[in-house]
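Every number in this text was worked out from the coordinates using simple rules, so none of it is lab data. All values reported here derive from a predicted model rather than from experimental measurement. Cβ atoms are built from the backbone, for glycine too; each structure is taken alone.
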Structure 1
Amino acid sequence: MTLQVERHASPEEFLERAESFLAPREAEHNLMFGLLSRLRRNPLAYGTAPYFATISTAGGVVAAAMRTPPYNLILSEVDDERACDAIAADAFDVYGSIRGVLGPVAPAARFVRTWEALTGAQGRFARGQRTYRAERAERPVGVPGSMRAYTEADRTLVLEWLEAFFDEAMGDEAVQTAEGTLKGKLEDPDGALVLWQDREPVSFAGYGGPTPNGIRIGPVYTPPELRRRGYATALTAELTAALLRDRRFCFLFTDLANPTSNSIYQKIGYEPVTDVDEWVFDQP
């Protein structure tokens, strides 16, 4: 069947076309839904006009993609592998070059091969992530401290922790800044930051990016000298429980290279859903 590529001028237009494809796999598409929620409030929230595209056959949508420059292109789940080639060709027409791509393992790899052929850029695997979903929260016992809301008095410490988080998680490939991330969380009506307090702040977590039935937690960070005491586990469990009072799901992403986080989140009620890969392009 012939593939049809459609670009969409607004998040509303994109959702009108893609929501029936995206929503049945809400966990897999939680990042897309979260970004769309912010873009519906402010189409220029990321500084420049976003890119939205759907790929369809006579039977309906088989893939979707979006980008908020300068960030990576994001691929949806893909029901027809040829759609990866079509998205790559359309994104090339729009941008000529992009920093990278994030998507399900096989579709991301196919997109990379097509992009390399189109541009001469070399794709480089950056990291693998796992999407988790929780419908319940199991609070660990015996962890001292409690969760509290962020206050302005925490600003300097949280900025320091955010810088450390980005450096540890993404190194030189980080696009986000600590200032920008904190500003975004504080301005997000659906998001916030919380801390775990054990006499003093010892860990923090953010949340935001609502989906039709849920919300995403992240980032979560504990400084190295305070790890292996259960603080991040307790904080994530407490935050998850609080968020699930009004929602069906909570979502989060883990780095597959970090076996500790992939283990502890499952202990508090998170279940693995799918894996996604991030690739970056070294320009020719």
Structure 2
Amino acid sequence: MSALEIVRLLNREDRKVARAVAHELRHIAAAVETTVRAIRQGGRLIYVGAGTSGRLALLDAVELPPTYGIGTGVVIALIAGGRKAITGAVEGAEDSASNAVRDLRAIKLRSRDVVLGIAASGTTPYVLSALEFARQRRAKTIALTANRRSPLAKLAGISIAPEVGCEVLTGSTRMKAGTSQKMVLNMLSTAAMVRLGHTYENLMIDLVMNNQKLSGRGVRILADASGAPLSSAEHALRQSGHNLRIALLMLKHNLTAKEAKQKLQLAKGHLRRAMQV
């Protein structure tokens, strides 16, 4: 096959991924609500995976704190083999059931946590062991797999199983299966953060502005949300101590930073409720 024929084939197969994920929307929504309830009660969302699945989980977890202003301990990713497995293969790591229990004990797994096991095959010992231990601890369990008849799917309280079909390169689950995992994790974490109030309309109101690019984005978010000019948004943001929620209240209700902060505290941090008072 020519290069063009190969990429056309890959593209044709990739179109199947979104359709497969669409069949799982009810299960994904159930996982979102389970996650939201857990976090509201002081629990955590804990991803567990090996190889590609673990790396995709880690990618999702590390991007949430700066995007939504949550603590780094709210969503955690455990990967078989630990830090070494992030950049390279660790021989036998995914086959160790005992390491999964050890890793969950190390982060002090609690009953109010949610453990989401990710494995395309649904047979990875590290991930299966993690869900079994989570069940023993009475934590909520979710499976993300490409095989709805797998042991992992049967073990979890909620099973998300986009069946993407055979890979173009047989057994290379970093392709369609990996793409489906990335799509589902994006949906699940984004929807959970929206339900938890970490957005305002379609804007990242809790964005962490820790560099020049993100500071500029913060000003644009504030201007879009308030309808104020950029100069007014910049001024309010400085006055608020670079807190987008407080700055938005200042601009919407013509308040000082102190008044806006008090208004937000009275609403227990609920931005939309504070806007309506």
Structure 3
Amino acid sequence: MNERDATTVAAAVQLSSGTDVPSNLETAVELINEAAGRGATYIQLPEYFNYLGPAKNNSTVAESIPGPTTTLLGAIARQRGVTIHVGSMLEASGDADKCFNTSVVIGRDGEVGATYRKIHLFDIHVPGVNAAQESDAISPGQRLVVADLPEFALGMSVCFDVRFPELYRTLAVDGASVLAVPSAFNAATGRAHWEVLLRARAIENHAYVIAAAQVGTTAEGIATYGHSLIVGPWGDVICESTASGPDVITATLDLEEVRRRRSQIGVLELRRPDLY
């Protein structure tokens, strides 16, 4: 494990991405630089940060990882001395019909340090909400990832994963003190579930949760909730974006607070996996 400082400044970058990949990337870079200028050493982007649009175009946008986008962001990470969490992007899978929805962590050296392919895909049929079938165009990942960063041990997930608490408990047992939930959360379900789900994942595991989100409605009618959050290990909302467009929120994370809360209520040690 790395020698880590007790505290670190983390940022969640909120975006209003659409189908214009160069424009999305330009906005992301601008806000990454803003976050770095505010002292953040860990900077997280939202899900589908560089393309949020019709799935029929996915194959034209998807890249290899490493690839052009991660190389560009790697140069910025190296120049600014920060860790960039590429919330998610489309990764070419070798299947002409399907891609991966992949999170990428780029280290301060500019190199890809960890990747996580979203394992729970957004297939829903909720009355009053547009039907979604992410699995029609995305292949699910097959492994859990805890990234060992200079700042902290990061449990990786993407958006719809947040509804599966067993994922986060496993990440915490495997050493994660911070949980990443980059999202393009549906606007309708977001009003009911977004904050409570994120706070629950933090409380259950006494971990920080960082959730960079997409916000607004695309030209094609994809409506996302926004409200990027950073939640503390006691379930308190440390900071939240109330902006209707792109934004940056930052918070100082104290890893000693994770250890303190876990020592007070031993949610990891007191489990009874022999019974469930």
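Computing Cα extents along the principal axes in Å gives 61, 39, 34 for which of 1, 2, 3?
Source structure for this number: 1.
In terms of mean count of other Cβ atoms within 10 Å over residues 148-155, which of structures 1, 2, 3 is highest?
3
A value of 17 was computed for relative contact order in percent (Cα under 8 Å, 6 or more apart); which of 1, 2, 3 is the source structure?
For relative contact order in percent (Cα under 8 Å, 6 or more apart), the value 17 is produced by structure 2.
Quick check: -11000 is what I get for helix-only ellipticity at 222 nm (-39500 (n - 2.57) for each DSSP H run of 4 or more, over all residues; to 500), calculated from one of 1, 2, 3. Which structure matches?
Only one of 1, 2, 3 returns -11000 for helix-only ellipticity at 222 nm (-39500 (n - 2.57) for each DSSP H run of 4 or more, over all residues; to 500), namely 1.
Taking mean count of other Cβ atoms within 10 Å over residues 52-59 from the coordinates of each of 1, 2, 3, which one would give 22.2?
This value belongs to structure 2.
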